[in-house]
1. When helix-only ellipticity at 222 nm (-39500 (n - 2.57) for each DSSP H run of 4 or more, over all residues; to 500) is calculated, the result is -17500; to which of the structures 1, 2 does this value belong?
2. Of the structures 1, 2, report the one carrying the highest value of distance in nm of label points 7 Å out along Cα→Cβ at positions 271 and 391.
3. Have a look at 1, 2 and say which one yields 152, 70, 44 for Cα extents along the principal axes in Å, as calculated.
4. If Rg/Rh (Cα atoms, Kirkwood Rh), for residues 167-382 alone computes to 1.22, which of 1, 2 did it come from?
Structure 1
Amino acid sequence: QARIYRFLQKSKKIDGSKETCKEEAADKKAKEEEKLRKKVNMLLKQQKVHYLRKIVEKQDNLKPWGQDGQLKVGSRLIQILMDTAYIQPPVDQMSDGAPDIRPAFSHNLKCTETLQGMRRYGVIECDPLVRKGLERTARHMVIPYMPMLVPPVKWTGFDRGAHFVLPSYVMRIHRAKQQRDAIRRVPKEQLKPIFKVLDTLGATKWRVNKRILETIDRIWANGGGLAGLVDREDTPYPEEPDTENEEDRIQWKWKLKNVKKENKEKNSQRCDVELKLAVARKMKGEEGFYYPHNVDFRGRAYPMHPHLNHLGSDICRGLLEFAEGRPLGKSGVHWLKVHLANLYGGGVDKLSYEGRVSFTEDHLEDIFDSADRPLEGQQWWLSAEDPFQCLATCINLSEALRSREPANTISHIPVHMDGSCNGLQHYAALGRDKLGAAAVNLVSGDKPADIYSGIAARVLDIMKDDAAKDPAVDKKAKNARMLIDQVDRKLVKQTVMTSVYGVTYVGAREQFLKRLKERGFDEKDVFSCASYAATTTMAAMGQLFEAARSIMSWLGDCAKIIAKTNKPVSWTSPLGLPIVQPYRHLGTRLVKTSLQVLSLQTETNEIMAKRQRTAFPPNFVHSLDGSHMMMTATACSQAGLNFAG
């Protein structure tokens, strides 16, 4: 925009000087400038920014600032902000003395301990009053890459497509030069299937479900803490013990540390909810809107808008519905009942289709009550695993069942279909593993197989054996006895799901740590129990998925051989997308600014051999998964179905 303005100003001056010239017709340069200026004005009116950018870049002889220049200017602007921005408490919180006027932001140096010793780093900290204010006003923040009110521009190149004005790239490369070069080298014909799928996903029209938004707004206005929404109030700090007992004080310090951490997480979650609701409120009056899509470096497609989209949490999925409604038809009511049972979860989603329909029909009174009085009635929908999606489906199903012709009821509900642990499905298919395929529903059966329940049962068997041993002789016995009543599918699900994506023992332990803390486990025992649960679950998975483990090991060995030549692992997805793993060792470069010396990470030419090896199996499976999703999108589009990815 600055370049366009500069060009128009410059061409105005030339145009003015032309009038004073005696031989206007002879001034060829002035004529060309005038012609170009008219073209720029015309393109500006037509909002053809891509062509505009090309023209003004040729006319503008100013060089880019470069990273160093940007850092120095940015640091100086931050410094000016800190020097000029002040804050004071509200009138009702002020004492009788002089007004407490203090800087809103401050620059402080902190220390952290690393393997190389103590390291100092600078942070910009805001006053607690500013933080509280930001939390309340998150809804007013300027959010880039909002959903579009018109269909996105069709993709035709690496940086051509999606948004009209905002910079848009077909792949999120995060400054990985080799990946960008690989995409640019590929013939456009090879990338056409990718472009076509992204256009298909971006052409799906959405709208806000106003009744769900109204319900969420009411819950949020009353303090949150319901249906998975975070509590709007911080957890109070524990009282400091009035004792010199060392053990009591250590316990208090640990509790205080955990509460501070919890409150920081709550603050982040509150801001996240505010941003989601801000987008929903802004879009609720629109007839419909669209989400432009692009892919990550593995070829998985995602909406470019980050906050409120259909791949988000339950609150996002509950708030969004298809703008184009369709009659339920003869079988639609049946599948809506199945969908409701799936959303309710709690094991109901693992019943046969007939069992799920029966569950819904047995709870019709609860469904009608939820639809009519979501917050005043029995609130049955709150016990669902996905409460807001469940409520949206309750409303639609109630409308259909109360209609004289349920088949003609218009439905806007998106039905989310999820694979049974997609990563394991791909490994079972790659290895022609019949046992693994049966566990993840790659072969037909009377009712869905549940891999998570299967692993939970194996874990329970191992723990029962360990619990029978003497705790004085075997340390496992004590942990097994504490955990034996805690083992269920929910406890092991995350670890099983991420096992094929390279989860390590440490990662699994952290997952169990979180689950056990949610269940109110004793702080003294939670770490040892989480460690034991991680070891036991990984052992149980190894027994069931030997074929998957062997394929992962083979892929890792391939990557190890490639990395020895200092080359990144690269491959082409089934749809023709070139993929280059971006893992390289990082160097540092120091830039002196008016604020402090900044240490910048820069990519070197040296490959991270270990990371290339460990990341290849999960990245390869992600690329296959992304390709299958895209092929499904294409097939649905050809069949006249709305598909959103």
Structure 2
Amino acid sequence: MKNLRATVQGRIARVALLMFVGIIVLTFRYAYLQVIQGDALAQRMRDQSGYEFRIQSLRGAILDRNGKELAVSNMTKSLFIDPNHVYESHDPAAIAADIAPVIGLTEQEILDDIAVGGGFVWVKRRLEHSEYEAVRAVIREKGYSDCLGFQNEAKRYYPNDALAANLLGFVGTDDEGLDGVEQALDPLLKGEVREERLTVDGQRRPILDSIFFGRRTYRGDYCKTAVLTIDSTIQFMVEQELDRAMAENNPASITAIVMDPKTGEILAMASRPSYNPNRFWDYPQENWKNRAVSFIYEPGSTFKAIVAGAALQEGIVTPNQVFFDPGYVMVSGRRIQNWSNESYGAVTFTDIVKNSLNTGFAQVGLSLGAEKLMHYTRLFGFGAQTGIDLPGEEEGILFKPEDMRDSDIATTAIGQSIAVTPLQLVTAMSAIANGGTLMRPHIVRAIKNPDGSVYEERTPQLIHETLQRTVNRTLIGLLEQVVATGGGSKAGVKGYRIAGKTGTAQKIRLDTSGYMEGRYIASFCGFAPVEDPIFTVLVMIDDPHGGNFYGGQIAAPVASRIFAQLLRYAHVEPSSNPFTQAEESEEPARTTGEETRMEAVATPPEGKALVPDFTGLSMREAARLAEQRGLFFESEGTGAAVSQSLSVNDIVDQGTHIKVYFAPT
């Protein structure tokens, strides 16, 4: 009896031990499957039992100020493949051979998609309608419906192709704005995104309940329509003229902007070379750039409009104040000469502006000084981003006043040694056209909800005043003479009053300091009509190769053609030009006596002296001339002056010692 009991107990113990070991094994196996392989098994289950996919509603449209479509979205078909069912029921090579030719892919690309595995892999997204019809026919004919399918996705279209392309930008595969307005307003334009799961049975047929469950929606400010300030008609006019200028001058690039000076609205913004955003991938990335905001350059003589305004405001000059132009001046060892390499002698400030004399503006800049010069430069909006709704905007490069030498002041006054963007320059010129009031430039007029109601309206923003009204009117008069009778005459349009300034600047070396030999940027910036300005136009031609490179010769004519079309488009009536008489009859040449009298009243920069040429003068004559110029005179030798310690036309501080050497004649 005892043996039987022991036997039973032993068997019970062995069974209990086996059960315990089994429980331990099952526990570890469960833990392994749940913890270590849990995610992979769950994903396999999801792949085998259904699909997860994203659905996007249509992206909001972009319209011009008159409601014309610049960018729209349509629903298209995207092709996907289920690799699991390919391996179960079909030959991958056969599917690749049937599908590749009709969608423009190689067989290997499709085989690579199948090799990814799982239940869902994109083959080609956003098919053209012809491609969709061809694939659908193959699916029906070959019975591929269990492994190939379509999903609806939005596709972006630009109905005007390259029109305003650098401004609009483009959209990537996942409805993401990648440049221009598309990128800047992406959170508002982007279509609503929904994630859905569709559960299917073994035959890949949807299970009814899954149509209603498993849905997550991301809510937000989606699908808005953007109404721009751009006028597509004006944009077309400008781009047409840029294409003509590209053919005539063969430059590296051209940029043009048209702005309403009273509101800061951008009416047109164009660059060449450009691209077609419907096929942006076919073009170099350099063509995508919007140079109006992302390109910085030395503005050259167009910047002299700002310097002239600052000098008039500070009372340093008056239109009829006389200066002496020796043809070149030396400032801190740097030679500054006129664009024509000529000396104009005694000239008024009006002549200096009209003829864009570098020597005169260098003297005016030195009279202003570093602090005031940089103050007015920043007052007109240079050295900071404008805040326009466009990506990639540069802020430009300016000096700190405390770091400026006299040569820096003089070169800045003629538009060199600083860097600005085209948008900054046209904004500053618009302030002059607007009576001295600086407006913030903007490209977006309104944002509308999908139902057409207004989500946000962008109104003009006044930044601040720049010049007094009376001073600004004087400056406009000077700039009008530049176009009427000065260096900007080729920007004129018969019967209309136009004001502006031309510019020609050497290109900066990107790798080292200094300038590129024979490489220039030609520009013109102005506004019309003078009596009530409604258009400000900037034309900038980068590195022309057509022979001429002066702004007055190649940029001004482009601006003239743009102005002519704009004024006709706006139904502006011609008006009398107060400078017509001066244009038709040349100013009589001055007599020697008049020239002498003007030279006698010519004034150098405040606290500065212009070193004269003492050669040939007697000691008494040289001493008298040095005294008149504010120089401390020293002499050596007798007879007539043969040399001097300071260079001719050097601008130095008053009281500077100059030693003149004399020798017997």
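Every read-out reported here was derived from the displayed coordinates using simple, explicitly stated rules and does not represent laboratory data. All figures in this text were calculated on a predicted structure; none of them were measured in a lab. Cβ atoms are built from the backbone, for glycine too; each structure is taken alone.
1. Values: 1: -17500; 2: -10500.
Structure of origin is 1.
2. Numbers: 1: 2.6; 2: 1.3.
Max of distance in nm of label points 7 Å out along Cα→Cβ at positions 271 and 391: 1.
3. On the way: 1: 105, 73, 65; 2: 152, 70, 44.
Corresponding structure: 2.
4. On the way: 1: 1.08; 2: 1.22.
Attributed to the structure labelled 2.
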